[in-house]
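What follows draws every value from the coordinates through simple rules; no lab data is involved. Keep in mind the model is a prediction, meaning the values are calculated, not measured.
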Structure I
Amino acid sequence: MKLFQSVLLIIMSTGCSSITLQPGDFSWPIETVLKVDEKGFITEDRYSFSVNVRPLFQEEFADSAAAAGKEIRMIRDQSGFYFITGEGFKNVYLFLPIEAGLEMGDAISISDSLALSAPLFNQKSPNIELLDGPRKYLLHNSGTVRQL
């Protein structure tokens, strides 16, 4: 009986072991520009992606109602972090996927006084490049920013 229980335990343990698939590259090759709808959601059909961004506008502008009709710029790095910003923002927000949503990991301050006027993201693995007119920044998911 003990032998049977031991064999059964080994079989069950083997069946429950986790599998790790590595390395992985979760980057999006180019940024995605998404318009916020009247309910505060952005949707990207190509990646089957939809999320409510009103809390982001509350954080950045202290006004969640300011979201409707605005554009959000988003790109994903090779580690799976979402970099999100938009015109008028002073920060780039880093998010990680969680069950049924995104959780903010960090806010990278780009400027205390000058808001982004025409932000654009580029993939520069392992970093993300942010362009805003003549200003250029190299961003990393650790929260670091380097002006180029």
Structure II
Amino acid sequence: MKIEFDEKCQSCNGTGLYVGMAERDGFAVVCYRCEGTGKFRFVHEYENFDVKSFLPNVSKVVECNPGIILGGDLDFGGMSYLEWLSGKSFETGMEMRLFTCPAWWYQISDYNKKPGWIECDNWGKRFSDCEHFCNKDACWIRWDLEFNKK
């Protein structure tokens, strides 16, 4: 399938000419995007979607990756691929708790759940440099009590 139409060139605002930082004193250059026509031809090719494609080599799905290499027999949280494929939602306890703290995990997976604790105020530092990171189990217990109220 293909969608194709002409639209006003956003780079030159439909003028066909571009005036930027380097064009001064009445100079302009021909817009590279529309080649001076003022219009841009938008073309998007796609396949219709029916169902998710199956990935045969995947067995486990995690909600996000905070920059950790995943693999092997370690517990990275998440759920089985078949659970995910059937539409199961990620739940509390499926986070990557052995390797991340609540602030690190939720900064990536759901910023609304990221704790705003004063102890987490480590601007410019890695989460793993936090003085409490070695005791992140206690942070997860606190997060469960404060953010996972049922």
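Identify which of structures I, II gives the largest calculated value of mean projected area of the Cα convex hull in nm².
Comparing I, II by mean projected area of the Cα convex hull in nm², the maximum is at II.
Taking volume of the Cα convex hull per residue in Å³, for residues 62-101 alone as the quantity of interest, name the structure among I, II where it is greatest.
I
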